[in-house]
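Each structure below is given as structure tokens.
Rule-based calculations on the coordinates, nothing more; no lab input. Computed from a predicted structure; not experimentally measured. Cβ atoms are built from the backbone, for glycine too; each structure is taken alone.
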Structure I
Amino acid sequence: MTDRPTFKKRFRYWFDNLMASGTPAMVGMLAFTSLVVVLLAGAIISFGGINQEGAEGHLGFGEAAWESLMRTFDAGTMGGDTGTGFRVVMLLVTIGGIFVVSALIGVLNNGLEEQLERLRKGRSQVLENDHTIILGWSPQIFTILSELVKANENRKKAHIVILAGQDKIEMEETIRERIEDPKTTRIICRHGNPIDLNDLEIASPHTARSIIVLPPDGDDPDTFVIKTVLAITNNPNRRPEPYHIVTQIRDEKNLSVLEMIGGNDHIQPVLTGDLIARVVAQTSRQSGLSVVYTELLDFGGDEIYFREFPELAGKTYGEALLAFETSAAMGVRRADGTALLNPPMDLTLESGDQVFAVTADDDTLILSGLDKPPVDAAVLRSGKRAEEGSPEKTLILGWNRCAGTIIRELDHYVPEGSEVRVVAETDIQAEIEACMGALSNQALTFQPGDTTSRQLLDGLKAHEYDHVIVLAYTHLDVQDADAKTLVTLLHLRDIAVHDDTPFSIVSEMLDLRNRQLAEVAQVDDFIVSDHLISLMLAQLSENASLHAVFNNIFDPEGSEIYLKPVEDYVAAGQPVNFYTVAEAARRRDQTAIGYRVEADANDPAKAYGVVTNPKKSTMVTFHPDDRIIVVSED
């Protein structure tokens, strides 16, 4: 039979539990002990008839307790006490005060420090409504924050809440360094794991207008995304209304998983690998295309807006194209939510349909009111210049996880008999062999080598290729990878300067800040992959309707954005307005949204010559090398 615990063991167990209860319990215990000491001393003095020497009568209980309390708080008070009995009692009270009250003050101080540390760590719950939440932390966050700050400029007060595993103070300091002026937006940082249900509540996801899930760098970022979305949608405290969640996915097979998770919510994933691969493949054949995408995706200039126009009901899409002076229509969003990019020109607009267009703001998407747009028929070009279908040679320098998809995308655009050579310093023979079986128009070869070596580049005869694509080594540190890319670009530009054969150079950069360094190489185009993805995430978080439009723009099927020779549309060397350009494109079942001035192709101050949504009545004189930006099926 087990011995019964002694009183000492029971008391120690009780005391241990009390200490483990935290600051409130210890404060209560010490306060109670102090009260007992004060009341006991007051009772001894009052009922024992003890008083100071020379004092007449005896102190009442209340007065005696007060005297005892004063000596508990201030040991110096007993310095003037007289009378042996009175001094003994007050000495004991003072000694008790030194230990008990001092301990109480210490506990309170520690409790205050714990609360301050908790606040410093960012563990307090956010009490906001209609805010944007960013779950996770990566270099993409700075582009997203910059874009959201621009998007919120027309709001009196906006809030962005960041919940990530980083230290709160470090996040705030880093953001202040990169985002100098948040304007009307308040950025709130909190420390926590987005996958943890308790931590997730800190960001108040149930009152948010949109949630952006940023995957971490690593081999399997999709796992983090899926778990985070699950934590939001299957939260026991979830709201009845659908959540608007925007994220990015690396592996296509995980798209179906997200669809199953968010059947009742608006989950909009961006398939990063395919998107970047398609942009690289298209841009390698059309210089300036990535700038066009950037102009459409960022909040700095014109964006895509939706609006219903009852006045256009019964009219065709072709007629609607010329109905705007300060906006460039791109398509129609049907009443059922279906987005049609560059639909047939004879498509009849119905009640409930919305036109989506590139425009400065939602209040600039207005009809011109012109009965007859000023089209100059004399400068229109009705025929399409014959395009040579000769085989093309593409050189890819470097390798990353998107390279295989880029090669397969190129196969859709190049004529039969084309060639593509890959040179990389990593062992990718297995990936090359996997690509070979999926190609029908290109012959693929691989050569190992250091892509920063001038001797290697001269030996490859880079000037004999039609297109050169320089890919970033994403397995390296971002700055190391961009440094390799920059060295390769400088060599290629020097080769191009000393050779009369024109060949396009397209490069992928990882850090947007390094693009300014690379501009010295005068490359035809740059793709900053994470930057484009970040721009799209910010746009989708602000307007869920854009998801269908972006799917159409970046879908290899259907209409895409092209930069076509200006002389396919209007005569070069003569002043012409954009109404005329839009009409020329309309006659070819295309939607014109801008143009590119070749003379400004290397000028970042002029957006590398790209002009989207020009005012249609403004006269422009084009050079034969200029291009018209159109949405077309081919």
Structure II
Amino acid sequence: MSSVRSDWINFLRQYGPIPRNDNMYDETIQRVIKKKKIKPIKVDMEYLEELVANFLSEGPDSIILTGTAGDGKTYYCREVWKKLGGSELEWDENNKIKELYVNDYKVMFIKDLSELLEEERQLLSIMADSIMGINTKIVFLVAANDGQLLETWKLVNQTDNVISAKKCIEDLLVEGKKIQYGYKLKLYNLSKTNSADLLPKIIQEVLSNPGWDQCQTCVHNTSDENACPILENKRRLEDNDSLITNRLVDLLTLCEINEIHMPIRQLLLLVANMLLGHPDVKDKLLKCSDIAKLNNNTTYLGSIYRNIFGENLSERKRSTIDIFVTLNKFGIGSETNTLVDNILIFGEDDNEYNDLYEELILADKYYGADKVFLSERKAYLEGDIGDTEKFLEMLKSQRQRLFFVIPEALEDRLKLWNLTTFQNAGEFLNNVYRVLKENKRVKPHYVTRVVKGLNRITTGLLVQNNDQLILSTSGNHSQAKISRVLEGFVSVTPDRGEYIKLELGEDNHKIFLSVSFSNNLSPVKLNLQLVRYEFLSRVAEGALPGSFSRECYEDILAFKSKLLKKLEDRRKAENPVDDSHVSLKLLKVNDKGIVEPKTLEVF
């Protein structure tokens, strides 16, 4: 056996965080595929057949594909072009505008709306006529980043049809719709695709590529300390319905709930970096010729668990790549708990942790109990360590690894989510979001804890009430830090139109805390994304997490104002105004932390 130079590995590097002209991303990849005869990575295209069917129909609509950079807009355009009979060679010509005759229609393709020159932008006037049904023999397929779509339309001569078409596009964007009655236009926002659903498909597509067959005859395809880190990382991603994939899906799902979308390009970059990342090689991504040159003492630096967070890159480079910025916000590696650190540091010598040490550290000779970590750990325990920072970095890497290898059966015992900034993220994901997605009711415990957190923030008092939402002010509906004047309660348990519950929004994605005051009034809703859920849960448990408390605190006070306004609406609907007598109720908290209103009569 000999060392192999794999075209597939070199191709996969093109998806990683290496310098490139992003505007030519799709075109560059296609050229490499043809030159090296590599099977391409086929990304899930849920709308492709729908788009093709539109242009083959008797009365096609114009279509706009929008989204963030890297969402696959150019990819879609090219595939539609090919499906409609367009030539690949013609598509690869460096023209921003293409046209193709389909049945009795001319289909105009605009690869990137933002790249059109001033004279070319006037083509949008013709598109506006088509959208308004004036020009019935020409339709358009346009790719445009969402931030530039409306701005480009503003630069076109503002005819009546242009103004109407622009208004239609704006309404579709704002309302999140695909079509609007009376217009010959469909808008597909590719940013609405779920990155958590896409990632496993991309991983499977990469892992199953026949390009890996070249690696079978490589001398570095072993299982000892000379093993190729690329193949080792691949094996870990393949193993047993990979926990790595499952935990990444969890993280990306939490991002989607938090309205943070990762485009396809970022997911491809993540997968390439997971497999190939190493800080000691060119572009920080391994190629076959690098493997024989690696120092055995730096093998662990190519760990897939470090690469997930871009640890192979410089801090400056990492901070410019969205997927790494997003994943690092979870603080995995920096956050920990006492049990996990005791296992890592004292597990070998302490019988209390010995079984876990053997299962989670010693069993992994490659990235767990590698000789560098064991040596640094021993030196640390003996007080003979020269570089404390290096050992702390290795501890960080081990925590990152543990987040992706701790078995589901040990998640509760080891408090898996304590290895992140969001200690309640696991229950938020599994016991709230996924329960609601299955059209089930969230257990009362999670609702009442959120209510308890709300009560503590809105009153400024360390109350224990969790079966009622307390609405109070400082006497003038101000947002004072402490509010002792009771305005009213809202029952958590349904009671004559009152209720408090967690529910999914119309998009079946966002989670809301819904507070209803009566059957005749619309409920007041708080978008309960992860950060707010964590904040309210921590406050309910007696902590005030300062790292994200200011923004959350202001959000909750704004929600409180809406609640007080709705309470006033209910009063006006139920009771006539009577200024002759005012009764004030002051909040008094008993020794059990329960509010006991004290009434004051004011004449």
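Identify the structure, out of I, II, from whose coordinates semi-axes √(5λ) of the Cα gyration tensor in Å was calculated to give 70, 30, 22. Going label by label, the one that fits is I.
One of I, II was used to compute distance in nm of label points 7 Å out along Cα→Cβ at positions 280 and 448, and the answer was 5.7. Which one was it?
Clearly, the read-out refers to II.
One of I, II was used to compute log10 I(q)/I(0) by the Debye sum over Cα atoms at q = 0.14, 0.23 Å⁻¹, for residues 368-423 alone, and the result was -0.60, -0.98. Which label is that? Derived from the structure labelled I.
Looking at distance in nm of label points 7 Å out along Cα→Cβ at positions 224 and 248 for structures I, II, the greatest value goes to II.
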